[in-house]
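> Down below are the structures I want you to see.
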Structure I
Amino acid sequence: MRGNRSHVHEHGSITVSHYSFFSGQPKWFQLKNTSKLWFLRNVPAVAIPPIESAFQKWASVSSFSFSRGRRYFDLIIGFQWRDHGDGYPFDGPHGVLAHAFPPTDGRLHLDGDELWSIGAVPDAIDLESVALHEIGHLLGLDHSDNQESIMYPSISSGVVKNNLNDDDIKGIRALYN
């Protein structure tokens with residue numbers, strides 16, 4: 001997810017689906033609806049509740065459930081800095097905010113150089129909003145060109161966008177129907 005708005009699409013009153021999937025439509029196995037989360041030690045305790053809230057929002061509109069794993073886990077969440085070994089280095093503040101890999105990789109990385117916030121704070125990025133977007137990628141959704149969708153590829157600092165919209169819900173349901 002990028003940290004600055006790039007473009008806006010206007011569609012009037014026509015309802016159009018703008019969600020998309022990754023090539024090949026990778027998804028988690030249908031029988032694996034309960035996923036275990038593992039937070040790396042570099043995730044501050046204050047960051048865990050907004051990230052867990054983002055997971056619960058996806059669970060509320062899908063067949064998934066999420067809980068913390070103690071020994072076994074499917075999804076790994078952590079902060080990373082610059083080149084962190086996955087082939088997608090971060091670029092420092094005000095660029096790429098985070099990235100997540102499509103199923104069944106399970107990694108969600110947040111850029112440790114960003115100024116993160118919980119809620120709307122000028123010049124800071126709302127953690128739950130970005131987590132909600134990246135979890136969509138973990139589940140198999142790619143970007144949407146609907147600027148109201150959580151899967152829209154950018155967000156501005158000081159903005160809270162922490163609800164799923166119709167496009168997001170239709171996308172996840174279409175992928176796992």
Structure II
Amino acid sequence: MKVLAIAGSLREKSYNRGLVRAARALAPSGMEIIEADISDIPLYNGDDDGDDRPAPVTALAEQVKAADAFLFATPEYNYSIPGVLKNAIDWLSRVPGGIFAGKAAAIMGASMGGMGSSRSQYHLRQVLVFLDVHPLNKPEVFVSAAHEKCDDNGDLQDEATKEMIGKQLAALQAWADTLQ
């Protein structure tokens with residue numbers, strides 16, 4: 001199973017990119033997690049949307065098409081998903097063929113606050129409805145006080161959180177199998 005992971009942060013040492021790295025290490029047998037790079041996606045402009053989409057958008061769209069499922073790791077900015085994540089999704093939603101449709105997704109997120117990106121995760125679920133993505137309901141992964149659970153490189157150190165990520169990935173694998 002190929003899982004495309006999309007982190008909603010561009011920072012190299014972000015806690016959410018650290019969650020993706022942890023997920024790659026914790027992936028169950030038969031699951032390959034590939035991290036998407038959204039750093040070169042330009043701001044969405046309908047004038048640039050057509051057969052001549054920017055190359056980074058086309059490359060990401062090919063990754064989405066090839067994926068069996070998705071893993072989103074999102075921080076929370078102003079009670080919502082980061083602009084870079086929403087921008088990438090906006091571009092991809094315009095690609096003909098409903099490239100997200102019918103696929104499973106898991107959502108996780110880390111923040112320094114006490115709610116662990118819960119509001120952004122719920123907003124992301126609303127966006128995924130339009131894309132016809134089927135988010136996994138449980139287990140949820142909300143990493144609060146991420147600065148206490150990750151090292152200076154953003155790498156997850158907390159064993160209880162790693163255990164939750166492992167459970168979420170196993171559930172994602174089962175959910176994706178059910179949907180196929």
Structure III
Amino acid sequence: MRIEDTPLKDCYIIHDTVFEDSRGYFFESFNQQKFASLTGIDRPFVQDNQSASVRGVLRGLHFQRGEHAQAKMVRVLQGSVLDVAVDIRKDSPTFGKHFTLELTDKSRTQLYIPRGFAHGFVVLSETAVFFYKCDNLYNKQAEGGLMYNDPSLNIDWQIKEADLILSDKDKVNPLLQDIIETL
């Protein structure tokens with residue numbers, strides 16, 4: 001396991017060591033001891049989630065508030081997505097900044113997104129299977145969202161807006177400026 005910093009405080013790219021031979025491949029997709037020693041983050045994951053989506057599906061930008069905030073370790077099991085992390089921690093030096101990374105089943109790269117971030121992704125391949133670990137259980141009353149096309153974030157989703165497929169809920173998320181007081 002190799003950890004790479006991103007421009008956002010406490011957000012990391014994880015590169016796993018992959019062993020390949022004529023039978024296929026093997027890699028350790030997560031090791032809490034190694035992760036803690038490389039990042040200083042020693043918090044167990046308590047919930048795993050998986051989704052399957054078609055090209056153009058945009059899920060996000062989502063977060064959990066307060067004591068229900070979640071850190072996530074995300075990866076793609078099949079296909080390709082553009083993953084987006086937005087720092088919404090008001091006291092962070094990278095508040096309001098975002099980071100994008102293409103995650104694919106071929107690269108096997110993962111992204112660690114700390115608590116206090118909004119997160120989303122858009123499917124770039126024909127289909128994708130997305131997997132993530134969370135360090136806190138989901139709580140419906142604590143859920144929040146940001147508008148995917150918030151002009152203050154200026155995220156390039158790499159797919160034409162007319163081709164995006166969003167849930168009804170994600171079409172009406174607020175702008176960052178409208179929820180700063182609630183963060």
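Bear in mind these aren't lab numbers, they're just calculated from the coordinates by the rules spelled out. Just so we're clear, the structure is a prediction, and the values are computed from it rather than from any experiment. Cβ atoms are built from the backbone, for glycine too; each structure is taken alone.
> Work out which structure the value 14.2 belongs to, where mean count of other Cβ atoms within 10 Å over residues 21-28 was derived from one of I, II, III. Intermediate results must be reported in sequence, preceding the final value.
Numbers: I: 14.2; II: 19.0; III: 8.2.
Structure I accounts for this read-out.
> Name the one structure among I, II, III that helix-only ellipticity at 222 nm (-39500 (n - 2.57) for each DSSP H run of 4 or more, over all residues; to 500) of -13000 was derived from. It would help to have the intermediate numbers written out before the result.
Details: I: -6000; II: -13000; III: -1500.
Structure II accounts for this read-out.
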